[in-house]
Each structure stands twice: as C-alpha cells, then as structure tokens.
Structure P
Amino acid sequence: MTNLKFLRFSLLVSLAFINVFSFYSCNKEDTNNDDASVTEDALKLDEYFYINEEKTVVNYILSSEDYNSFLVPDTEKDFSKITKKVYEHFEDDFDFIFILSNEKEQPSGLYYGVTYTAQNNIEGIGGNLYNGTAKYGSAGKLKSVIHMPRTEYIKNGPFLHEIMHYWGNYDFIETQENGHWGFSSIGGQLGGFDELVDSGDNTYIGKLNGEKGFGTFANGGNSIPYSNAELYLMGLIGADELNDIKIAKNAKTTKYGEFAADEIITLTASDIVAKHGERKPSVAASQKLFNAIVVVISKSALSKDVMNSLEDNIENFSRNAAPDASWGNTNNFWMATKEKATLNIVIPNPKK
C-alpha cells in the first residue's frame, strides 16, 4: 500500500522502503522529570505535553522504553502514537508534523531522517493518488510525518531533503536509487548532478555547482537549494520553466564523480507531461504556504540550553528571509524554494 510506505535518508546508506503496521504501548511509569528546566515557562497541555513560551516547539515526554523504541535501527516504528497525541490537543491544521528525538550523537545504524507520506492528492508528479491520513489521526490535511534523531539536523540537514520526499521521487523519472534522483541531471536535495561531461567511451563526469562530484541520493544537507525539477514537483514553477533532464542508463560509479553508463537519455518537459499528465493543481493554484508543528520527544523535559538552540534554529529555518550569520551558507526553507514558498511553524491555540 503506497500510503504506508516511508523513505529513509542516511548520509551513509541508500533508501529503503518498508511498511509500518505495528503499534507500541505507552508506559509513563518510568518517566523522569528530575532534570526538567523549561516546563516552568511552558504551557502545559497535559502531564507530559508542553508548548514552549514562544509557541514554536512541543516537548512530549515519553517513558524510556517508548523513547528508545524510535531509535532502534531496522525496525518498524509507529509514529502515529505521536501524531495522534498532537491531534488530541490541536485541530487538523498541519501539512507536516516534524518529530525530533533529543540525541546528543547520531545513533549507530539509524537513519539520519525518515519521511512517512500520509497522502498524495497531486496529479502529474508520478505515483498514485491516495489518502492515508486517518492512520495518523488527521482528517485529510496532513501531508507527511518526518522523524530525525537529533535536533541539530534542522540546521545541518537532512531537513530540506526529508520535506522534499513528500513530492518525490515516486516514479517521476527512472532511477537506480529508489525514491531519489540517482544518476540524473536533476541535481537537488534528492541527489543527482547539474552538469554532465562526456569523457568518451561511455564514461562521464558528474558535477554539482561547478565542482566534480555528486550524490546519487543526497547532496550536502541544507547547503543545497531545491533544484529546477524539485521546484516543479512542488508546484512552484510551471512546465514552461522545467529544464531537460538527462538520465544515465545502467550507470556504475568508477571513481569519485565519475561513472560509466550504457547511454544517456534526455527527457524534455513535453516528455514529462506526456508521461504523467499536467501537474494539478497548476503552479498558479498550488500551495505556497505550509503549516507545520515541531514535536521534540524526550525522556525528561528539555534543558534550557537545548530549547534555546532549538528555538533559534527553528526560527531561522522558517523565517521568510535569509537566516542569520551563524548559519553561514546553509539554506532555510524560504531560500531553498527560491523565495517561492514559506513555512509557518507557530503553534496555533489548542482545542478548548
């Protein structure tokens, strides 16, 4: 079932698809709040569910058993337990639910980010139309649920990468990297190059931003903006602005940035539309403002240092302007979309 599939991102390994059916019990008995330091300034919605004073972060405190269950590599994980808790307190207002674990180091063997798509109501971008939002407690608004094991990944990535997985790659182009751009000239958050050099004898050099080298499933975290084709999938440009896409057939890496392939095929915008149909909604009618909620799960209340850093990174990522100097060349959402889309993460008033 397409609506139950999710995509996993890792800087070290390729994508894998699995179905999620299992449910986990919620045992609060061993929750430890001894180190709590932000709850005094937070809005308490229930005993374990707090909103920060700035209304940009939810801290959901779990038992050690439940918290750790989301960090075990290569296991099925049921994040609907988290999302349904969100909908206990809020209306169905969110396009994205971002779930972050509070880990100081990257857990060994675990993905850096994972996306569970809840629905697809867009025609012309590949994949089937479906609605699986009820699984997560949504009445039809939710697009995807994203989990990253560290809060720092908001700034460094793969945050932009995981958001992009709502729109692609679901058979938009043929690829050797499931769900990603592989050996293609899309050259964006989901991999690929943006310049191809023919070295002769069916060998090639792939470049990105003028430099030799590219990833087949990712490119440089949040340092890379969304590419031309990615903007098209998101509904931010029309087919009249879509560049040709080159795809290497049966490609094999030979050395860094170099590969051999049987042939290079070229897809034009007309080819894309002929295969998938016109994108609906069109660029004129497509969504440009997205609402999201950030939920940090932890075994005890977040420290003030963690919360302060988190609030700063969330504000920088979601602002409708360039982030501050501490982010260097890192893109936020507004920049990555070429200033064509915005992300609102201010938490609305809870249900009465």
Structure Q
Amino acid sequence: MTTEIDVRDWPESERRERLFDLLAGAEAGDEFEIVSDRDLDPQLVRYQIERDHALEWEHEDPDAEPRELRLTVGDALDGSLGSIDVRDLKPQRRHEALLGIFDELESAEGFVLVNDHDPKPLYHELRSMHGDVVDWAYASEGGGEWRVEIRKTGDTEATEKDVVTRYDVRDIPKQERHPTIHHRYGMIPQGGTMELIAPHEPKPLQREFHGRYGDAFDWNVVESEPGRCRVRITKQGDTGDESSSDGDPESSAGGDGLAVTEELDVRDLPPAQRHEKIFAAYDELTGGHGFVLVNDHDPKPLYHQFEAEAGPEFHWEYRAKDPGEFRVLIGKTETSTDGSTADSSAADTSTAGGTEPPF
C-alpha cells in the first residue's frame, strides 16, 4: 500500500508529531510518497530513535523543489541503531542534515550513516564542534557503501549560531588539513562562516584561499595566543571558482583543450559501484586530460560531490543530454592537481623575526 502525503500545508508546530503518528500506524512494507518544502531527513532519523522502528527512504530528485521522497516502513529495530543513507544527497545537504541530527541526539543515542565514500571530514567536523563525546565506529568500508555507527556519549554545549562549522585542525593529521577545510568550505552558503582553531595563524592557508577564491572571503583573527589561534572565514559573493557554483553545472571553467583519454560508460554498473568507478578514473587523470562519462540519467549529484571535494582543476562539461544517454566531459585542467598553490605547504616568512611553522 502506498500513501501520498503532502506536509507543506501542515502547521509547522504540528508537522513532526503528525508525521510520526502516521508512520507509527503503518505496517512493515508500507510505502509513503511524501512531498515537503524542507528536508525531512533529520525528522526521519529522529523517528527511528524515538519509536525504535526502521525506515528507508530515497529522494526522487535530490535537487528538486519541493522535496519528494519515497519511504518504506521497516521492522522494529529492537534496540539497534536506525540509519540514514545520504548517497543521493549533494554534499552541502549531507552535512547540514547530519550536523542537525547529531545536535538533537541525547547522550547515548546514535545512528548509522551510509555514504558512498569515507566520511572522515565529517568526523573531524563533529569532533571540533562537540569534543570527545563523538563515538565513531566503521561497520563497513569501501565498495561504494561506507557504514559508520555514530553515537553521542555525553552532553555538549549549543553550537554558536553565527558559525556554520568549526574545525580544530590541531587534531587533524597535517596532510588532511587543507583538503578537509576546502572540502567543507565549498559547501557553506554565501555569508556563512567557518571557524578554524590552529596552533598559530595559518597564513599559508590564507594565501591558498586567495589563490583559489580571490577576494571573495573575509579572514578575521578573533583570538591569538601561544599555541592557539582562532580564525573566522566568511564566504562573500562569488568565490571565483566556477566549479563551486550552486547553479546548474553546464560547464566548469578552464577546460578548453582537454585531451580525452577514454569513454567511461557506467550504465550497466549497479548504482553503488558507479561513483567509485568514476572517482577512480578521475584520480588517474593528469592535468590537461579528461574522460567522457556516459550515464543513463543526469549525473548532477555526482557534480555536486566533485565540486565539494575536487580542487580548482576540476572541469565538467555536458556533451549530450538525451533520454537514457547523458554524456559529460570530466577532466583536470593544467592547474596543480593537488588543488593548492605552489607555496601552500611552505613556511611563512612574511613576518619579522624569522620563519613561522607551516600550517
């Protein structure tokens, strides 16, 4: 049995309880087609925690407005963790949903995150924002399906509302710091602020930001003392990196003259294997080269994942949009393939009195 629900006309104060009551009256295997004007993922995870009953859902189109999803009621959880599969959400919505879910957890509550790649940047983000109350355990890894059990082991203070995200980079391995920061910065909205806590002012990172985003950000040191520097970075206007645009990904900048190395047709692959295959092909590219992806539908969610995780060398260009056959040129321009400026890992010598430790 499939039941259609449109929650847009429900009073805001009643939505959660009305939805929970409808789901509680359903039997295992019952399906719902739900239309909403906002993400319901946090509420659906909350339902599994409070009602101890499994739910599975997928979005008809992850970028559609309003939200449309198909939900199936599962069996009783009997004390095991409920889950959320974020593989069909674009990266910005993934982090927004998951941060909101963790904020609402009570001590000893948790959920299972299902993702198409290692969500380690989220681990660093949660630890930076909530401290050592984040329990993170991998249940499975690789194969396009990473499952992580995430629990809150204690109470935490409320997150500051004027900060979208925070990273204490002192707890992040040095080789992961810059990729983690750029990965998340690409997702925050215009006007949003990222806070970094570092052992000193990260001037090499500041130069890297100027090289990648131009002057489209504000850099404000709000605290500086030996061993601790707190910097707030606010995204202002166009970042200067077209691959970070929230608009339609018709073409990213700078891809003229790419040499096509292969045609990658993923239409016969199971969905869970497609992204892994595509990212493996991208990782093997060198600057100035690309491949043509052939897919049976518009791979726009893949574009959003690339724009969040790849550097400024990333190029995306539609070649064909036909029923059952979408062709996209994906490549790397001649920009440095690690996404950094030449001196991004060098020590900063701009201050008087010698060399400052590299960030």
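Tell me which structure, out of P, Q, gives 0.55 once FRET efficiency 1/(1 + (r/R0)^6) of positions 180 and 284 (r between Cβ atoms, R0 = 30 Å, to 0.05) is calculated.
Comparing all candidates, it corresponds to P.
If percent of Cα pairs over 26 Å apart comes out at 55 when worked out from the coordinates, which of P, Q was used?
Q
Ranked on FRET efficiency 1/(1 + (r/R0)^6) of positions 52 and 228 (r between Cβ atoms, R0 = 41 Å, to 0.05), which label among P, Q comes first with the largest value?
P
In terms of FRET efficiency 1/(1 + (r/R0)^6) of positions 204 and 268 (r between Cβ atoms, R0 = 35 Å, to 0.05), which of structures P, Q is highest?
P
21 is what came out when relative contact order in percent (Cα under 8 Å, 6 or more apart) was calculated for one structure; which of P, Q is it?
Computing relative contact order in percent (Cα under 8 Å, 6 or more apart) on every structure in P, Q gives 21 only for P.
Given a value of 2.8 for distance in nm of label points 7 Å out along Cα→Cβ at positions 140 and 236, calculated from one of P, Q, which structure does it belong to?
Among P, Q, the structure yielding 2.8 for distance in nm of label points 7 Å out along Cα→Cβ at positions 140 and 236 is P.
One of P, Q was used to compute helix-only ellipticity at 222 nm (-39500 (n - 2.57) for each DSSP H run of 4 or more, over all residues; to 500), and the result was -4500. Which label is that?
The structure behind it is P.
No value in this document is a laboratory result; all are computed from the given coordinates. No experiment lies behind these values; they were computed from the predicted model shown. Cβ atoms are built from the backbone, for glycine too; each structure is taken alone.
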